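Just so you know, all these numbers are worked out from the coordinates, no wet-lab data involved. Since this is a predicted model, take the numbers as computed values, not measurements. Cβ atoms are built from the backbone, for glycine too; each structure is taken alone.
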Structure I
Amino acid sequence: MTRKIILASHHKLATGLADTLNFISNNAADVTDLSAYMDNQPVDKQVKELMGGIAPDIEVIILTDMLAGSVNQQFFNYRERPHTHIISGMNLPLALAIALEPQDHEISSKRIEELVEEAKDAIVYVNEMKVEVDDDDE
């Protein structure tokens with residue numbers, strides 16, 4: 001099965017994330033970005049055109065920026081499309097983990113949930129981290 005990753009956001013977040021993801025992963029996945037509200041085109045039209053161009057047998061993983069945002073709301077309409085997963089709150093660890101998943105089979109809902117949990121764990125308030133200094137590091 002072929003997999004497509006869609007990164008969608010308000011303004012340029014998706015474009016920047018896609019560029020960074022492709023750089024770090026060495027273009028390991030088919031990534032498309034949608035940056036809404038950049039050209040006065042309605043977001044519903046952008047989403048409809050993007051999704052309409054994807055064959056029904058393609059697995060689609062959609063990462064959006066905000067759960068209650070208008071971009072996610074437009075993709076919400078595709079949540080029952082076969083082979084489709086929609087995840088809100090995208091970040092680089094999550095996008096990278098999905099891009100590096102084996103592509104010889106569809107990603108299960110359970111695996112998506114595991115990847116989301118791992119991405120949540122990557123969000124850390126660094127100021128509160130305890131650092132152990134090893135004298136051998138000097």
Structure II
Amino acid sequence: MIASEIEIDIRFSETDAMGVVWHGNYLKFFEDGREAFGKTFGLEYLKIFDHGYFTPIVKSEIDHKAPVYYGQAIKVITRYVPTKSAKIQFEYEVVNQTTGEVCAIGKTMQVFLDKETRTLELITPDFYREWKKRNQV
């Protein structure tokens with residue numbers, strides 16, 4: 001399984017009135033993880049777009065395990081999940097760098113939409129099949 005990591009300092013604007021990271025921000029952290037993964041492994045959104053596709057999220061899951069507070073830092077580990085279908089799946093682990101605790105785990109699923117017709121691509125696009133082969137996934 002291939003994976004990437006990114007560290008993020010928690011900003012005040014990402015917390016609620018108790019100083020805890022607001023739950024909705026974890027989807028943003030997952031997005032940061034996907035972008036870091038794309039840069040590391042050559043699967044950036046703009047490259048996908050250049051090949052003629054959008055890749056919207058069609059499913060997401062988050063299990064919150066422990067709080068993260070303003071002023072702390074997290075590490076987002078993004079793991080690619082191989083699949084034979086025409087979709088991109090990731091698993092995430094968000095670790096509080098200050099305490100060492102796993103504070104959240106999650107998953108996302110993206111599909112390929114033709115950028116011109118906005119129709120669902122049911123067959124794995126050639127560029128993605130080649131990417132999987134290059135990365136042995």
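General observations
- Parent structure of the calculated result 2.3, given that distance in nm of label points 7 Å out along Cα→Cβ at positions 24 and 64 is the read-out and I, II the choices: I
- Parent structure of the calculated result -7000, given that helix-only ellipticity at 222 nm (-39500 (n - 2.57) for each DSSP H run of 4 or more, over all residues; to 500) is the read-out and I, II the choices: II
- In this comparison of I, II, the computed figure 30, 18, 14 for semi-axes √(5λ) of the Cα gyration tensor in Å is attributed to I.
- Among I, II, structure where distance in nm of label points 7 Å out along Cα→Cβ at positions 16 and 112 as derived comes to 4.0: II
- A value of 0.70 for FRET efficiency 1/(1 + (r/R0)^6) of positions 56 and 72 (r between Cβ atoms, R0 = 25 Å, to 0.05), calculated from one of I, II, originates in structure I.
- Comparison of I, II by distance in nm of label points 7 Å out along Cα→Cβ at positions 8 and 96 - largest value held by: I
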